[in-house]
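Structures for review follow.
Just so it is clear, none of the values below were taken in a lab; they were calculated from the coordinates. Source: prediction; values computed, not measured. Cβ atoms are built from the backbone, for glycine too; each structure is taken alone.
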Structure P
Amino acid sequence: MFIGASRCGPMVGRVAVTPRERTGSPTDLRVTLGGATYPAVEIARGAAYEIFAVEQGDGFFRDERPGARYPYHRFVHASEIAAVTGRADRAGSEEPDDPLTAPLHRAIGWPEVHSRTQHPGAAGDPLVTAVRASARVRRGTRMVKHLSAAQVTAYLRGRLPHGFCFREYDVAHLRTPADLALLRTEAENGRENPDVAFALRWRATDPSDYDVPTTDRYPGLVTMPAHDRMAAPVLGTGFAPSGNHVIPEFVTNNLTDLPMPANATLVAHTPDGDEVILYSFQPEQRGWLRMAGPRWRHLLAELPDISPDQEYVQVADQPTGVRLVGTYRGEECAAVPDPPGEFRVLAMTRAARYPVDTLARRNEYGRWRDAPCLILRQESGWLRLRLCRPDPESVARLGAQCYERGVYETWAPLGEVVDRQVVDHRYPL
């Protein structure tokens with residue numbers, strides 16, 4: 001028997017909410033938590049709920065938003081909810097992601113599962129392995145990567161998804177900047193506004209783009225010393241370090257860049273738990289369209305080198321690095337991913353956006369001083385490299401710098417990089 005869970009707490013009687021139970025509104029949706037029933041609002045298509053109360057209870061905090069109907073609210077994951085009532089019909093809505101599950105056991109409760117996920121020595125534990133295997137990425141899964149303000153600017157300027165990330169389903173209940181701080185991939189620099197948190201959200205093009213950062217797959221990240229790493233350490237269990245939550249983490253395969261899917265969004269989170277869409281990616285226009293209205297313009301002012309009044313941010317062309325290519329009637333073309341079901345020719349006019357016949361992610365790899373690397377770009381006889389399997393020895397030998405959690409890059413003379421090859425990672429259609 002399996003049960004779903006996301007946080008520490010009693011396991012017995014906790015059941016993952018089914019897709020048909022995930023809809024409602026502030027007026028008709030009710031959820032049962034800890035034997036009490038509360039009005040609620042669905043979050044992330046039922047992955048979590050915002051629940052409301054007249055009196056402050058355990059985990060509730062005051063709702064400071066203008067026009068709040070209840071004085072207190074809190075956010076809970078769907079796996080903590082015992083029952084949902086007042087739901088509406090959600091026929092035709094997207095399939096929810098699989099909940100994190102654990103085998104039911106008389107002697108091992110959820111606190112013990114959490115404890116094991118937080119110890120590197122438990123990386124090969126069968127129970128930890130079974131729980132981690134229940135977190136799956138499928139085509140179209142909503143992925144999220146939490147960012148600093150400077151990282152948001154970098155994505156607006158053309159950076160692509162890479163490195164550590166999470167399924168939105170697993171972190172949907174973490175809504176405030178204080179809660180989201182544990183998921184950051186960049187160290188605090190003292191200039192960050194504690195009242196806002198940023199994130200990139202996109203749909204997975206294919207499960208093969210993502211790997212699990214366990215000890216057997218990325219041993220170097222687990223053993224990286226504190227002075228050579230950024231943000232939280234990598235435990236090697238496949239779970240993020242956390243004192244309260246069990247959060248499966250992912251890393252892009254070989255730490256590679258991934259093509260930015262259509263309609264990816266850059267979002268902000270406020271202390272009240274509001275999520276604000278700041279920008280949406282438009283691949284045919286090669287840029288980010290501003291979505292935030294005047295009410296949220298102050299959030300854009302947090303982004304360095306980005307004008308809050310700028311409605312559109314153009315992405316510069318990248319001469320090297322990752323590309324998504326396809327074929328249409330036997331001719332190779334640039335392609336656009338719009339998962340889960342649409343992959344098309346990159347074209348400005350809608351009539352020319354034909355569905356591609358084949359699809360592949362194209363990367364260039366090489367070796368420098370016996371270390372496998374992803375080639376990001378070339379400038380004046382030098383290559384920008386990212387280590388595919390960083391470890392303390394190769395980081396020191398190559399003089400690589402940590403730019404965010406798990407990501408190490410360096411420059412190498414063009415003539416010293418050997419075994420260069422362009423690799424097409426093909427996706428099934």
Structure Q
Amino acid sequence: MKRILIIGTADTKAAELQFLAQCIAQQGGSAQIMDVGVLGTAPFAPTYSNREVAAAAGTTLEAVIALGDENAAMTRMAAGAVALTLKQYRSGTVHGVLALGGTMGTDLALDVTAALPLGMPKLIVSTVAYSQLFPPDRTAPDLMMVLWAGGLFGLNSVCRTILSQAAGAVLGAARAAQPISSRQPAVAIGSLGLSCLKYMATLKPELERRGYEVVVFHCSGMGGRAMEALIEQDRFVAVFDFAMQEVANQVSGSVVNAGNSRLTAAGRRAVPQLVAPGASDMIDLQAWAPLPAAYVGRPYHAHNRLIASVTSTPEERRAIARHMCACLAQARGPTALLVPTQGIEAWDRPGEPLHAPLAHGALVEELRRSVRPPVEFHELDLHINDAGFVTAALAVFDRWVAEGKVPVGRPGSA
């Protein structure tokens with residue numbers, strides 16, 4: 001029987017929590033309820049009381065309430081909820097987590113779900129699901145979310161429909177989840193689709209031939225965030241971080257970014273990393289929104305009805321280059337920066353809509369100027385989509401393997 005931990009404020013959402021527990025029981029699971037409320041007393045006996053949650057945070061419920069501020073109080077309760085949830089996860093007493101709430105409950109739930117490893121089913125039912133209020137840095141790579149329609153004040157027919165689906169989803173995930181299992185060392189590649197960046201089509205099979213499991217991340221806003229989170233969990237022996245579009249977006253103020261900590265996890269965890277400025281010449285926009293006045297007149301490419309891009313200016317590219325080099329300067333492990341001088345994505349070639357040779361030259365010049373040892377600097381007289389780029393990247397990687405900086409692969413043992 002799969003056991004699901006339900007997290008919420010029992011002082012304000014008792015009926016909803018109990019309804020979720022009932023749904024899980026009816027579907028053949030077992031539910032435990034954790035009360036994280038600070039506004040009153042639960043009208044039922046939860047599995048884990050708010051006093052136990054406060055104690056797990058190293059304090060008391062009275063001390064939490066005495067803070068006199070709901071935000072400060074819930075932040076303390078979030079620390080306790082994380083500690084208590086991790087304890088239950090490590091002991092094997094829970095197989096999935098289902099949290100619900102408005103902005104307060106969601107804020108706490110993001111802390112809990114981000115602390116859990118990949119493969120532990122985690123679902124948040126939230127009145128602000130999919131909102132731009134969520135910082136990318138706080139989103140777990142396998143987090144599921146459901147918009148809680150009609151979920152503000154008590155149960156109703158709409159609310160019951162949403163909650164019953166959420167209960168079934170997390171219980172089904174707990175039953176179906178497969179643990180991460182590979183005897184091959186894993187390598188991460190950051191990229192975009194083949195229409196923009198093509199290196200992964202040859203890089204991936206070459207790495208597999210060398211005996212590595214290859215995980216490719218779509219770095220279009222959240223893929224890079226997932227990659228950073230898994231690097232933090234020590235899932236990879238090396239990283240080929242060749243798509244910097246999220247970094248460029250972050251520096252330029254675009255909402256299509258992966259958070260302030262993008263391009264830092266590998267360096268912090270001393271994971272060998274090869275980095276290139278792929279697609280860093282573009283600033284991404286919501287294709288469905290009006291074009292900001294600052295970008296009117298710039299070369300523009302609509303990739304689809306969701307995302308569009310404009311070219312960045314020479315000065316913007318210099319700022320992006322300085323930011324990249326500042327991140328790499330903090331690295332504790334082997335780091336190489338590969339810079340293709342002829343272009344960094346499909347649409348910047350001559351005749352394409354984002355071709356801007358002077359601006360690209362500014363990027364290359366600033367990268368050359370800003371990079372510092374011990375970061376290896378490789379200036380390549382080619383385009384990032386040329387076959388020679390993969391050859392150059394593999395030459396660095398193979399040397400690191402020979403030097404013992406990267407574990408040797410295990411061909412045929414996936």
Structure R
Amino acid sequence: MTFRTLLSGPKNALVTTFIRSAFIHPASANAFFSFCRWKSNSRLNIKVLPLVWMDESSSREKGLLRRSSEGVAYGPHYIGCVQSTERIYLPDIHYYVFKRAHVSAASSSVILNEKQVVLDRAFGPDQNKYDFAVGHILAHDWDTSVVRLRKTEDIKKGIFLSGNGSWNYYHWIVEILAKLEFLSKLPEHYQMYPLLVSEDVVRIPSFRESLDIFAKGHEIIVLSKELQYVVDELIYINSPNNLPFNLMGNNKFKCNYVAIDRLSIDYLRKFALQDALRTPAHSRCPRRIFLRRNSPLRSYNQDEVFNYLSMFGFTEVVMENLSFLEQVRMVHHADYIVGPTGAAWTNLIFCRPGAKALCWMAEEFGDFSAYSSIAGIVGVDLRYLTYKAGVHSTRELYSKGYYMELSMIEKGLSVWEKPAMVAQ
């Protein structure tokens with residue numbers, strides 16, 4: 001395999017190269033990458049560095065913001081099955097202070113002196129199955145990582161408010177924006193440090209609106225995804241809510257892989273609703289919502305499904321076309337929500353207790369419990385249908401198309417007293 005092929009191939013090719021081949025030792029791997037860079041005249045600087053998990057790091061300064069506690073993970077409530085629940089561990093929330101820290105907008109990690117990677121992680125069982133390779137982390141195992149170093153710019157100080165999935169509504173709201181709950185608990189001299197956010201937050205209007213609501217008046221520094229940054233004094237808060245960004249190989253999610261803190265959901269819910277409900281509900285706010293997807297990812301017979309649901313009074317809504325507060329108001333006034341799994345379901349946070357919801361996802365996701373856990377905390381009756389995607393990894397699941405049988409939708413609706421048929 002040539003160096004150029006290595007860079008353009010799947011990320012696990014890197015793991016294969018330096019773990020499963022002769023380049024097991026980091027020094028040997030670094031020598032290999034240096035040689036290939038020289039031979040190919042590539043400007044990409046790839047290194048193999050030791051990896052330390054954020055909760056085990058020896059940061060010179062850190063402080064406790066909230067003590068660990070127990071929580072509950074609510075598994076998907078599949079039609080015809082009893083819903084499973086599991087006790088989970090919610091980690092301590094700390095702030096960490098790093099000097100001359102190297103960060104990327106798309107990664108929940110910090111590189112120190114180009115000699116060590118410190119990576120925030122999801123807690124739970126089977127840690128060796130979790131995959132956090134994104135941004136400047138090309139691949140990793142338990143204690144070693146392959147990183148890509150790019151051109152850097154300097155920032156004097158800041159609070160890191162970006163990371164894995166910062167372009168995704170779920171990761172942005174639940175894992176990143178939720179950190180602002182702890183801003184006022186930082187030592188006073190850190191509280192007004194600028195917030196370092198991904199350019200996606202500015203590019204996506206609903207993201208920017210949510211940031212303006214939760215961080216009113218705070219200075220913002222926007223991070224380009226094409227660059228990396230060296231921050232003289234970086235404040236990093238680990239997330240109160242987390243899930244593995246991906247899973248290695250063909251592993252499936254288990255219920256207790258996801259940790260969501262009830263206090264964190266209460267914070268997000270309270271803050272958003274107090275702004276959203278200042279505006280009275282618009283007369284057009286539908287009571288029955290179908291979550292339409294505009295994305296080509298996971299395409300399916302969407303029009304056919306909606307035509308069927310429209311007979312029961314459902315209105316199609318593209319959540320990403322709405323402002324943040326419009327999304328909050330929309331779901332808060334809905335009695336029924338139906339649609340395929342996806343980040344739009346993050347808005348369950350803002351539903352009224354007692355609302356009913358029907359979601360479908362691929363069997364290969366296993367017991368993916370992020371949205372079902374939010375529903376359990378808020379008090380939404382969320383039921384699940386499944387289909388077979390025919391893929392072998394969680395990465396493939398994000399794009400694989402499928403066909404949804406209308407008989408399955410009918411089965412799902414029949415769990416509740418069926419919404420009155422609307423005359424056509």
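Could you figure out which one of P, Q, R the value 46 for percent of Cα pairs over 22 Å apart, for residues 140-323 alone was computed from? Working through the options, I get structure P.
Tell me which of P, Q, R gives 1.2 when you compute distance in nm of label points 7 Å out along Cα→Cβ at positions 108 and 268. Checking each candidate, the match is R. Given -12000 as the derived value for helix-only ellipticity at 222 nm (-39500 (n - 2.57) for each DSSP H run of 4 or more, over all residues; to 500), which of the supplied structures P, Q, R does it correspond to? For helix-only ellipticity at 222 nm (-39500 (n - 2.57) for each DSSP H run of 4 or more, over all residues; to 500), the value -12000 is produced by structure Q.
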